[in-house]
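The structures considered in this document are given below.
What follows draws every value from the coordinates through simple rules; no lab data is involved. Remember, predicted model here, so these are calculated numbers, not experimental data. Cβ atoms are built from the backbone, for glycine too; each structure is taken alone.
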Structure P
Amino acid sequence: MARFPQARFLLSAAAPAQYPTDLGAEVAFAGRSNAGKSSAINAIVGRQGLARASKTPGRTRLINFFELSALTRLVDLPGYGYASAPESERRAWPLLLEALRRRSSLKGLFVIVDARRGITEGDTALLEWAGPGQKVHVLLAKTDKLSRQEARQALAGAASRLGDGVSVQLFSAHARIGIEEAQRVLSSWLEESSDGR
């Protein structure tokens, strides 16, 4: 049974004025283009095709909001590190992200990283954008493409680079590695918020 059976696409926003009302709880998902973000979202939510996966880098250009249940949302951010989008769109992204960061409903950030690449400068910049006190959980995606030893090394390397306050795990949507752990993190953040903690 799906962990979030009511999950549905809510809206795509090209400007902060189009964001949903700033109530409830939402968790943002971000990652370098082609890191496996859409596949991770679909696997965690348990709904194939909810977020559109593409072999073309930079396909997600708007900020997409998905409703998981009443007043809980998942936010799919544009992939970074790929500059195929028009200049006008690239200029708008910092404004969209800054407006998102100021929302009181934003409770945490999942960062999807290709385990074969490790933590890149773009990932580090995103972690800095999240700011101190913001909950961050890193998914080392595509772990199934590594040997067990390589996966252990990737996890240890990421943990030492990320430091305190950022959790990290191995993940593969294709091989269904780490999905339950990611679901627990997401659910706990959303439930903490609804409890008023």
Structure Q
Amino acid sequence: MSIISQVKDRITATPDGEILMTSDFSDLSNITTIRKCLGRCATEGLIRRVLDGIYEKPKYSCLLGEYLPTDPEKIAYALSRKYHWTIAPCGDIALNKLGLTTQVPTVWSYISDGPYRNFSCNNIQIKFKHKANREISLLSEETILVIEAIRTLGKEHINDEIINQLKRKIPQKNKSVILNEATACSEWIYEIIRKVCTS
């Protein structure tokens, strides 16, 4: 079977809306050949190029009668995989994931143990903010999510309503983990986490 046929078969087997990278096909041939094959598949409409070396298998919405836009979060995690970064949502993304805001962000922000980097795709900005390894690499994503959400709101905006929202949002089984992992964060943030994670 030719390389292009193998690439197409792998794309066909991938669920719609999923991200593919050049490295996902590295077992089939050298990178130059794979890039050419993926370029051909993009021209034929099997995939669409998102960023250099990153593609998406488009997902069609029968309800809307069009292909859905690429999920920025999937792009962010594809970039983290490409560059071998550990990342976690911060800013408005963290607030959104914890149900503390319903606003759709225009800038998708993540903390990372990699360098500061900004990417642009379909009018969406994806920003990575560097954090020291000790602040991200040894923590679960949920712990980082809670820390970053609290930091984004700021001490003066944390009230009983926010604390109760977080209590309801965080599964009980995860609260002890968050308490143990967050001990090195700022004192005021940890005090709020303690209120959220203890009854």
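With relative contact order in percent (Cα under 8 Å, 6 or more apart) computed per structure, which member of P, Q shows the largest figure? Provide the component values of the computation, followed by the final result.
Values: P: 24; Q: 14.
Once relative contact order in percent (Cα under 8 Å, 6 or more apart) is tallied for P, Q, the winner is P.
Of the structures labelled P, Q, one was used to calculate semi-axes √(5λ) of the Cα gyration tensor in Å, for residues 50-137 alone, giving 24, 17, 10. Name it.
On the way: P: 20, 17, 15; Q: 24, 17, 10.
Going through each structure in turn, the value belongs to Q.
Name the one structure among P, Q that helix-only ellipticity at 222 nm (-39500 (n - 2.57) for each DSSP H run of 4 or more, over all residues; to 500) of -10500 was derived from.
Details: P: -10500; Q: -13000.
Answer for the origin of the read-out: P.
Comparing distance in nm of label points 7 Å out along Cα→Cβ at positions 26 and 106 across P, Q, which structure shows the greatest value? Intermediate values should be presented prior to the final figure.
Values: P: 1.0; Q: 3.8.
Once distance in nm of label points 7 Å out along Cα→Cβ at positions 26 and 106 is worked out for each structure, Q has the highest.
From which structure (P, Q) was distance in nm of label points 7 Å out along Cα→Cβ at positions 10 and 42 calculated, if the value obtained is 1.6? Don't skip to the end; give the middle numbers.
Numbers: P: 2.2; Q: 1.6.
Label of the source structure: Q.
Given 2.0 as the derived value for distance in nm of label points 7 Å out along Cα→Cβ at positions 18 and 98, which of the supplied structures P, Q does it correspond to? Don't skip to the end; give the middle numbers.
Details: P: 2.0; Q: 3.2.
That value comes from structure P.
If distance in nm of label points 7 Å out along Cα→Cβ at positions 34 and 170 comes out at 3.9 when worked out from the coordinates, which of P, Q was used? Spell out each step's value before the answer.
On the way: P: 2.4; Q: 3.9.
Working through the options, I get structure Q.
Using Cα extents along the principal axes in Å as the calculated read-out, with 47, 41, 33 as its value, let me know the right label among P, Q. Don't jump to the answer; show the numbers that get you there.
Values: P: 47, 41, 33; Q: 61, 39, 30.
Derived from the structure labelled P.
Using the calculated result 2.1 for distance in nm of label points 7 Å out along Cα→Cβ at positions 130 and 186, pick out the matching structure from P, Q.
Numbers: P: 1.6; Q: 2.1.
Working through the options, I get structure Q.
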